[in-house]
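Asks: Structures are listed in the sections that come next.
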Structure 1
């Protein structure tokens, strides 16, 4: 069964670093609220707690730029709001700046299970909530650790699909590879994040978010454009896991 859902991607001609995403997000929210009082940047599906508006980043000629992603009905609203001008006045760095809207693209996509498996990468993925993080701390084997990541991915994909109205989907994730792990800050709190590669039976648009804090730039989906090097991160490098296991299949 088809489930056609619109998605808009709006890129701003402004150089940004990952650490600047929260402040840019706040400035963007205030600018949009000033001109369009009914607008809410924090719009979420309350049943599944999935944000339909997400601030992401995109590399353009080696420069990291902010990208606003809107899913569902809000996609049309965002595109109509921001198509009204080429620049958006925003308070950044203690002053008022005119941020150029570089491009706006609305796509109508069929969100459903894929008959063929597809390969994806996800960046700065916050896989674990507090309970899952405690499970992670107790796991003694790399196989168990990678199984936990796979379960988290499948659960987050189900949440996304239910939020947009696609039911009955059973995601099947395999060949999970750890590209990198790091701790990333939100305010004064740091979270364990992963860059991963995986294969799944689902359609996931580029720049869509999975996991925790996706509205704040975490958990960005991309399609691989380059073959992986052999320099993968072993689970042993994360809290002393045993060596030489870097993927898991179903």
Structure 2
């Protein structure tokens, strides 16, 4: 089934509205006795509802995607900004084990180097998940099939685990990089990931409904024009009114 974009769908609905308007001026189509007209009006009404619903679903998805992106990348209290502060704190604290510092630094470096599939398909070149020192083939496949956001969240949880194991040697003055604050951020990001996944699934379903109704609307409009032609004749003024309405 061909995917119908929002603009194309809106155009089909507008053309159907124009057709219904023209048909209403024709004696043989402007009554409830004309089954073709009744079906056309029903599908038109359904398409109008689906248009509004799909736009609402798409807008909601965009809001969530933007919110998640900001929480990971742009917000002052977002993940990537906190990673910078964590790294600086660790490097400036002599009491913390050097190997632990290096591991956290490595994880953070990997997190900054992740790339979206949409920008560049480098999945096969991704480094092993730092959570596993010697990943098995299964671990590697699981890592490569996670989203960029999912990988960052898993790495954040690993960092929290490492910081927690440091005990009293990890006592930052900044609340944003405390263990408790990082754990709360992890919960927030996990929920955002779930919300975005749910919104994308709803948008996909809405798009499928839009495609189906668009095809039905186009088909009934075409059949209605054929009926006008057979009823009034190809050279009739009635047919000329609807002839140029293309859906």
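Only the coordinates and a few stated rules stand behind these numbers; no lab work does. On a predicted model such as this, the values are computed, not experimentally measured, just so you know. Cβ atoms are built from the backbone, for glycine too; each structure is taken alone.
Asks: Quick check on the output: -23500 is helix-only ellipticity at 222 nm (-39500 (n - 2.57) for each DSSP H run of 4 or more, over all residues; to 500), derived from one of 1, 2. Which one produced it?
Replies: The value was obtained from structure 2.
Asks: Figure out for me which of the structures 1, 2 the number 35 belongs to, where relative contact order in percent (Cα under 8 Å, 6 or more apart) was derived from the coordinates.
Replies: 2
Asks: Match the computed value 2.9 of distance in nm of label points 7 Å out along Cα→Cβ at positions 3 and 75 to one of the structures 1, 2, and report its label.
Replies: Corresponding structure: 2.
Asks: Moving to a separate point now. So mean count of other Cβ atoms within 10 Å over residues 107-114, computed for just one structure, reads 13.6; which one of 1, 2 is that? Write out the running numbers ahead of the final one.
Replies: Working: 1: 13.6; 2: 16.2.
Derived from the structure labelled 1.
Asks: Where does the value 1.00 come from, among 1, 2, when FRET efficiency 1/(1 + (r/R0)^6) of positions 51 and 163 (r between Cβ atoms, R0 = 25 Å, to 0.05) is the thing being computed?
Replies: 1
Asks: Going by volume of the Cα convex hull per residue in Å³, which of structures 1, 2 comes out largest?
Replies: Checked 1, 2; max of volume of the Cα convex hull per residue in Å³ sits with 2.
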